[in-house]
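Trainee: Structures for review follow.
No value in this document is a laboratory result; all are computed from the given coordinates. Being a predicted model, the structure only gives us computed values, none of them experimental. Cβ atoms are built from the backbone, for glycine too; each structure is taken alone.
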Structure I
């Protein structure tokens with residue numbers, strides 16, 4: 001199978017080190033077009049050491065081909081030929097042939113990338129990279145993907161797209177997806193499994209249909225009988241403080257630049273707002289579509305300014321909440337408001353929950369509780385108390401502390417030695433790095449086991465990583481590693497893997 005001359009030129013340019021350079025600041029991510037259909041990928045293709053690398057799994061699935069990942073090996077089927085690709089090996093196998101790639105496939109932040117040639121010479125496709133348009137164009141005959149947002153795998157069907165509506169009231173409830181120009185409403189039965197995938201923390205947790213929001217990217221898996229068996233919602237969210245703000249964008253304290261689109265929903269303490277209303281010091285939660293990177297919503301919480309009560313009118317003396325730590329889904333926060341008796345009181349949790357009713361008040365003490373649902377992810381939001389007595393409103397008062405909550409556990413981002421690796425030392429350095437969302441990792445929760453033995457006491461632990469350097473030599477053979485990590489809300493993750501020592 002010969003590469004088209006244009007593809008050969010692209011590959012030659014990459015080999016000679018004149019491939020497109022790293023993206024300039026503000027440049028859009030590299031996109032992929034397959035048979036004329038735009039397929040924005042998250043993560044997008046990358047230019048590494050002047051070579052254009054393409055994410056393997058998402059591109060193979062978009063071509064409508066099966067994807068199997070066994071250890072370091074990726075296996076797919078092209079016609080009657082088995083195709084395999086191995087992490088760290090430049091040789092790709094197709095049937096009884098071998099193809100030498102410009103560089104070995106590499107894993108970057110838990111995503112496997114391969115050179116563009118893998119999708120041309122190996123999969124029988126043609127491809128070009130437009131440097132100015134930052135677009136990879138792939139043309140392939142062996143494509144199971146259609147422009148209707150659907151992939152067929154035998155008799156099973158996978159539908160995917162961006163959520164435009166979720167109807168939990170109808171019977172059965174439905175999800176409406178949009179993929180390019182195709183709009184499809186799909187009924188979701190009671191037995192369907194809902195998985196919520198937080199791509200920033202790289203964790204998946206069980207969810208409910210109500211947790212899915214417009215703007216999320218969803219895959220719906222249907223059985224041979226046509227019943228929906230699983231819904232996978234992928235979303236990205238960032239929490240933090242605004243460090244700098246301009247008329248059309250702002251910068252978060254971690255350096256991330258947030259640029260909303262015309263369809264981005266922005267609210268400040270629950271009230272509709274514009275991007276120009278965001279101020280330095282505001283706490284924000286940004287939710288974005290993982291396929292297009294489009295910002296879908298920006299929720300801003302801002303401490304209320306102090307105000308003087310109206311002379312002779314009702315007043316709130318203080319607002320207290322019992323939560324002295326971050327909460328997780330299922331936990332309950334109780335708020336107590338002290339003020340003028342005989343009224344009606346409510347409280348807000350930043351811009352996320354409004355007008356939670358409070359009871360009591362005959363003696364001037366009002367109480368109310370709120371149980372954190374699945375999907376609650378926010379950090380350091382104020383609790384705002386409201387009170388109305390005889391038709392008059394008291395000045396709002398902020399609670400004595402702020403509240404943080406997380407539904408997703410922290411993720412284990414990178415590990416070393418990687419799963420399936422073979423190392424040539426009897427004293428291998430072992431580490432794992434962590435990623436958290438709204439609530440940071442609790443370093444004291446981190447635990448490391450080697451072959452069933454707890455070695456945590458000999459480790460260096462932080463909120464970002466755990467590292468273990470053995471003080472004695474291990475024998476040749478498999479090394480089974482397990483890392484347990486929890487955030488400060490109590491959400492826990494365990495990751496296990498195995499590598500092998502083979503040293504002289």
Structure II
């Protein structure tokens with residue numbers, strides 16, 4: 001083998017056909033108890049050229065038996081000396097089988113090469129490789145039936161009928177062969193049911209004999225099966241039965257010359273998965289409700305403080321209540337955002353914008369408005385970080401409104417406060433910069449005794465484990481850095 005050259009995949013539709021095959025071929029590998037390789041000719045060779053070099057386009061290992069290819073072969077080039085059966089299957093356009101010797105201890109493998117067609121054109125060769133010792137397993141009924149189904153699907157691949165051009169794409173929870181298999185004949189009657197499939201039906205409360213019966217006759221809804229037989233495409237359906245048992249059925253029709261001759265029905269008990277999903281939904285709803293109630297309670301407290309403040313005469317008492325009311329409102333804003341989405345992360349820019357509106361409401365003189373601007377993106381921050389950080393920004397904005405722009409400042413001076421946000425995944429950085437009168441001579445945040453800045457200092461350096469700096473810079477510039485991971 002060598003490193004791959006450009007494969008000759010042909011039109012986009014042919015490549016899409018191969019992608020559909022690799023999206024669903026885990027079923028094939030499990031049915032045939034073998035490794036699968038998908039090979040396409042190297043560019044410059046084609047069906048009429050007698051291609052002699054192929055690149056490994058895809059690789060699938062079975063879950064029903066041990067793999068024989070521990071290494072990753074995707075992207076390797078294989079010539080006809082290594083796998084002459086591949087070149088023969090490509091040249092003849094027919095399924096070819098044979099035995100090959102592997103370099104080393106003389107190991108023998110059984111190889112089946114299946115030409116892959118799309119609209120009557122060869123686009124690849126699918127190889128099935130298994131040690132000869134696996135042949136003994138086929139004497140069991142389950143193994144024999146599984147391989148027979150694989151052979152029917154292989155003929156569909158060779159004729160271009162599989163994978164289906166239009167089908168419901170398998171998902172991570174789609175049933176696999178090991179979950180349970182039911183084989184239906186052309187009339188929709190059960191020819192075979194694997195032990196796991198029988199167990200799934202037992203959990204649904206169905207103990208009737210399956211063989212020769214239609215699934216609707218034993219109490220299983222056949223909507224997916226009827227649609228699959230009628231339209232000739234795979235159909236997936238969830239069936240829920242009392243007491244709270246949910247089984248996922250995936251019906252894959254088996255075709256010959258375009259006619260449905262039977263079906264492969266895969267079943268999986270997804271009761272636990274759906275129960276977990278419902279618990280998560282219930283948990284999310286509960287968390288949203290908790291945040292909503294906390295927000296309502298905080299807003300009630302805020303309203304009470306505001307009413308109480310109005311009854312007090314002008315002075316320190318009224319100011320103290322208004323400041324407390326403002327801080328509570330900032331916390332309520334965070335819970336309002338969290339009540340919309342119960343995720344552990346909160347988009348912090350959605351919190352900053354209402355905080356800015358709150359600061360605008362606190363401007364002392366309507367004749368001298370303050371222009372606020374928000375730049376950058378703080379991204380998503382943990383919910384436990386969002387609340388104290390919101391309080392910190394509220395204090396900084398209010399501090400700028402109250403102290404940066406004295407009444408003696410010229411009316412022509414445009415009052416501006418700029419908030420810059422940044423999140424690099426490690427640290428959230430916040431900068432609040434005003435163009436006011438700046439810091440008093442000898443000011444230090446470490447020794448400041450003002451309540452607002454004391455709250456900021458204690459929250460940033462204590463609770464959040466961050467840093468805070470204040471500088472004179474054509475006004476006052478405050479810079480916060482708060483770690484996201486601690």
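Trainee: Upon calculation of FRET efficiency 1/(1 + (r/R0)^6) of positions 298 and 466 (r between Cβ atoms, R0 = 41 Å, to 0.05) from the atomic coordinates, which of the structures I, II produces 0.95?
Mentor: Checking each candidate, the match is II.
Trainee: Could you figure out which one of I, II the value 69, 30, 18 for semi-axes √(5λ) of the Cα gyration tensor in Å was computed from?
Mentor: Value 69, 30, 18 for semi-axes √(5λ) of the Cα gyration tensor in Å corresponds to II out of I, II.
Trainee: As an exercise: helix-only ellipticity at 222 nm (-39500 (n - 2.57) for each DSSP H run of 4 or more, over all residues; to 500), calculated from one structure in I, II, equals -1000. Which structure is it?
Mentor: I
Trainee: Upon calculation of distance in nm of label points 7 Å out along Cα→Cβ at positions 418 and 434 from the atomic coordinates, which of the structures I, II produces 2.4?
Mentor: Derived from the structure labelled I.
Trainee: Which structure, out of I, II, was distance in nm of label points 7 Å out along Cα→Cβ at positions 378 and 450 derived from, given a value of 4.5?
Mentor: I
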